[in-house]
Structure 1
Amino acid sequence: MSITTKLAVVVGTALAFFAVSMPAHAQATRTFVSGVGNDADPCSRTAPCRTFAGAISKTFINGEIDCLDPGGYGAVTITKSITIDCLGTLGSVLASGTNGIIINIAVNANDPFRVVRLRGLSINGTGASGAVGTRTGLRGISILQAAVVMVEDTVISDFSLQGISDTRSTGGKLFIRNSVIRNNSGAGIGVAGAATNNASIENTHSINNGFGVAVGTGNRVSISRSVMSGNTSAGIESDSGGQIGVDDTTVSQNATGLQNSGTMTISNTNISFNNTGITGATTSFGNNRIFGNTAAGTAPTVGAASTDHGQQ
């Protein structure tokens, strides 16, 4: 065998090995969507896809989908770790008659993190019922399985059930930051999994929903620097066995401000102008302002070093 032939065999073998070692799916770690894209394209910067569903099929596990320009990018089901980031522009999901985003990442060896990051989205459930414009979307974000879900700088509105619904049965973490959840018939944020889900809500407005935040048995939620206002049932609600910590938050103009059958602590919080301020037992760690409610309801139990003002 000549030297040239031997070299060709070696190079061919190396290329074959390299091809085997590369992902067979040929997916990219970063893809792009555009309002003028096409899902038949590779979702590259110069040939973007049209929808999130089209892009996610071409994005590798734990990759990122970025929005290039304003557009409605459609409902999507997420079954692997992914980032969807539209912060620099308007990335919209109009989910008439369906869920906006479903997150359902099963445990698997190829996806050790099982984490979803959603940033800079508008998720809207508005639709038509005959000649009536109404809420026809089901849930804005429905979390069924995942280890971690992060929602940042996002607006979720006009769903017939929950804005964000976390019903994971094996437990997980939910982080919501700098977001607005509004005009949903059910809870703006519902954390009701069968296992212990831990949620952190920061600098978020949950307004004009059925409930601002509703927490099921066994789940734990912390709320800070947020507004729960104008909700038709309660601003913040906990079932028996649920745990909620509220700090530096405004709870106002709800049917009931705080409605608690579990464990709820409050500090540095305004509870004002509700029909009923508080129902159920709460523990105060100080500096709450409880005033202007039609009925004060149940006074908090004073915790260590607590000073509250204006119970009426």
Structure 2
Amino acid sequence: MKSLKVAYMGTPEFAVAPLGSLLMNGYNVVSVVTSPDKPAGRGMTVRKSAVKLFAESNYLPILQPEDLRSPVFLERLRRLNADIFVVVAFRMLPREVWTIPPWGTINLHASLLPQYRGAAPINHAIINGETTTGVTTFLIDEKTDTGNILLRQEVSVFPFENASDLHDKLMKHGARLVIKTLEGLVTNFIRPKPQSDFMMPGEKMKKAPKISPGFCIVDWDQEPHRIHNFIRGLSTYPCARSAFKNESKTVAFKIYESLPETAEHQLDPGQIVSDGKSFIKIACRGGFINLLSLQIEGKKRLSIADFLRGFKIEAYSLTAV
């Protein structure tokens, strides 16, 4: 089993744990494919991906193609003679790539497919108030996240968890599921099943598209728990966003933590209530959102009490937009 030759493809932190799990379980990782180094941050310093840093520390061969259809890259992949490709949080692969290995190409996805296909399944699951999500391994085919399912593992989502918390939890479950999947394929224990087999009659498909900056702006004309789920579903990155305004200035901010409060009131959605010292809450439909920590653009993250020590909230209009 451990003689199985694996080529691994991934880029962000989520893809590090499964790669580490392959190595710890003795699999023969013949190469790691990750994204090219790119400039990032204010100084535009060239940075390596999390997967590349891990691969380097474990002396693994690394490929960083700009073009996945490049004849040079495709030839290098073929020369690896890998039995199977394992993909975790990488780019969409062209047919020329995923058809190379004789055992096929498997992908780890951070949801219970077929639900939450797309680039941001963790965020959207929390935003939608899910109490259960999971991880899935499947065989890659022509379309995005539509291939036959190999294994699924359910994972609970707790009310206090944000997207970063769930990311770390699913990463660990996903690492174990990749190993179970390879073991199941080698022993012929797993039979791929079409995703339609996992849909209940009348069940609606929920999508998980990439999060855009415009999507992150809070709509205060919603119920408290919906806004709270939106905030924790985007925390700690890219974060829900709003702004304090007055006649001459707009102060944009990110929201990291909140607490929903159900209450009757006659305030307009977005109206701010604060004692100027210890709390800020914003009116919404049927209650309030208590802000617990936020970050002004260009500043560090602060608790509300610390934020109010240096920010005169009364100088701004009572509308957050």
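Please treat every number below as a calculation from the coordinates, not as lab data. Please read these numbers as outputs of a predicted model, since none were measured by experiment. Cβ atoms are built from the backbone, for glycine too; each structure is taken alone.
For relative contact order in percent (Cα under 8 Å, 6 or more apart), which of 1, 2 scores largest?
2
In terms of distance in nm of label points 7 Å out along Cα→Cβ at positions 183 and 255, which of structures 1, 2 is highest?
Going through 1, 2 one by one, distance in nm of label points 7 Å out along Cα→Cβ at positions 183 and 255 is largest in 2.
Suppose mean projected area of the Cα convex hull in nm² works out to 20.7; of 1, 2, which structure was it derived from?
1
Thinking only about distance in nm of label points 7 Å out along Cα→Cβ at positions 55 and 167, which of 1, 2 has the largest value?
Going through 1, 2 one by one, distance in nm of label points 7 Å out along Cα→Cβ at positions 55 and 167 is largest in 1.
Match the computed value -2500 of helix-only ellipticity at 222 nm (-39500 (n - 2.57) for each DSSP H run of 4 or more, over all residues; to 500) to one of the structures 1, 2, and report its label.
Here the read-out was taken from 1.
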